[in-house]
Structure I
Amino acid sequence: MIRADFHTHTCFSTDSETPVREMIEQAAECGLKTLCITDHWDEDYPNGLEKTPGIPFRFELDAYGKTLEKLRDEYRDKLDLRIGVEIGLQPHLGIFYKEFVKRYPFDFVIGSVHLVNGSDPYFGELFRELGDEEGYRETWRQTVQNVRQIGDFDVLGHLDYVVRYGIEQEKEYSYRKFADEIDEILKILIERGKGLEVNTAGLKYGLPFAHPHPDILKRYRELGGEIITVGSDAHRPEHIAYEFAKIAEILQECGFRYYAEYRNRHPEFYPIL
């Protein structure tokens, strides 16, 4: 049984208004044993959904750490709170993130691709310019560059997240169509000891699969990949541990028997069932 949610957001993220305490209370009510808060830090994110003009998807790191440390102590009898961050990968940010992750003793760092050639797929420009198929392919190419040039993360987040914003979403998407690019990403992760996240937000947004598609999970396992974390990408309390029972079944069908939780940047493995 998956008892840990390792991808959640709070009011420290630009796209969430939820107090940290509400996320912790909901996680405990859901029966989770471990919760990792992974608020967004996207260096060089263009103007968009920012709370403070010019500073989108960043937060005050000292306040973040102090708030979470205080709540970790307060709730230690109910739940094991881990302190993480989700960094937005761009090829030119390798040196920046190498220094950034040293600024706080994070338990866990997710590396995610939120920008493709400087544009967020959420706003649709990528697909208006290239169409779905080439937009997806360009995302995988950019992801290859990111995971080659940035090593300071633990798992790659929501690998096929871009599909959720395509004009026709999954109609132009399959693992087989993009196997060359996706295999290259998976091989780099495995070679460098990085894990792969299973993110249930795809199901929440109406796709017929979580991120990544089960065919990618199977391929990751075939190639020797073993490190899997599970996260809801919840921005509101009601989405904590979203569809985790379904994910447990999918992971077993794909050949996995264990999932990982991170503490002090090191994976700890637990049986799925």
Structure II
Amino acid sequence: MDLVYRVPHIVKAGETLHSTNHEMFFGGKGANQAVTAGQLGADVNFIGNVGVDAFGEQSLQNLQARGVNTSAIKKVGLTGQAIIQLADSGENSIVLFAGANFLVTTEQINVERGQIEASNALLLQLEIPMPAVEFAADIAAQKGIPIILNPAPAQEISNSLLSKVTILTPNETELEVLTGLKTETDAELYQACSLLLQKGVGAVVVTLGEKGAYYMNGHEHGRIQPNRVDVKDSTGAGDAFNGALAVGLCKGHSLKECILYASEVAAFAVTQMGAQPTFPMSLFNK
């Protein structure tokens, strides 16, 4: 559950700010991505946890209402939360309480492995324990199923996992954590992405916010310019991008076509409040 506080600017160390508004939205990286993909026409199966609390039940009902199959979601512990500061500039800062998300186990993934094996793509992020992520990737890799990994929140990833990833989607900060290299210029992005390709990643798509995206695979590299929009809330923009990227991949689009589509979906998302906006049919039909 996203608890959003509107503030004049992101709070500094030792500073106390008055929030001008407070709202609650459904969130969680996995849920945001699943809801986006579901709204864009994908048949989405979600494996994960919610808490044994009111937030958990509300989250399940929300996913079901948006067409996501929740049969593999367990209730355990407390529902994860994100405390989000949303500045007047549109920038955000997020504190995560993992809760039930960090109670996802490899045993739980194994029970639901049939859902992974029957899929056209596996979309993963790092708000669940790394062993569960790696185990799910192993299942998909054994069946030759494409894997999209959104390496957020930023942390180190084993070369074994990287070698199984079809498309890796870091932002600049996450790319720097993964490679130890600077990521400020196109030349630096090229070097960092090249290093990940050497580790076996099929393609790297770096999300750059208002600067668009940079991509590289074994055949091409380049920058996708952003769609210019009036930003209301950048929370969940990366998740909308990843959900749409997965849909494009399942439709058989090229990498560049997938990125252009995902960029359009993300651009719409930031014009709406909350991390799970309702997308128009014009995006569904692309």
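Bear in mind that the values in this text are calculations on the coordinates, not laboratory data. Note that the structure is a prediction, hence the values are computed from the model and not measured. Cβ atoms are built from the backbone, for glycine too; each structure is taken alone.
Some notes on this structure:
- Distance in nm of label points 7 Å out along Cα→Cβ at positions 40 and 96 - highest-scoring structure of I, II: II
- When mean count of other Cβ atoms within 10 Å over residues 104-111 is calculated for each of structures I, II, structure I comes out greatest.
- Once relative contact order in percent (Cα under 8 Å, 6 or more apart) is computed for every structure in I, II, the highest value turns out to be that of I.
- Calculated for structures I, II, Kirkwood radius over Cα pairs in Å is largest in II.
- Identity of the structure behind 0.8 (criterion: distance in nm of label points 7 Å out along Cα→Cβ at positions 16 and 32, calculated), options I, II: I
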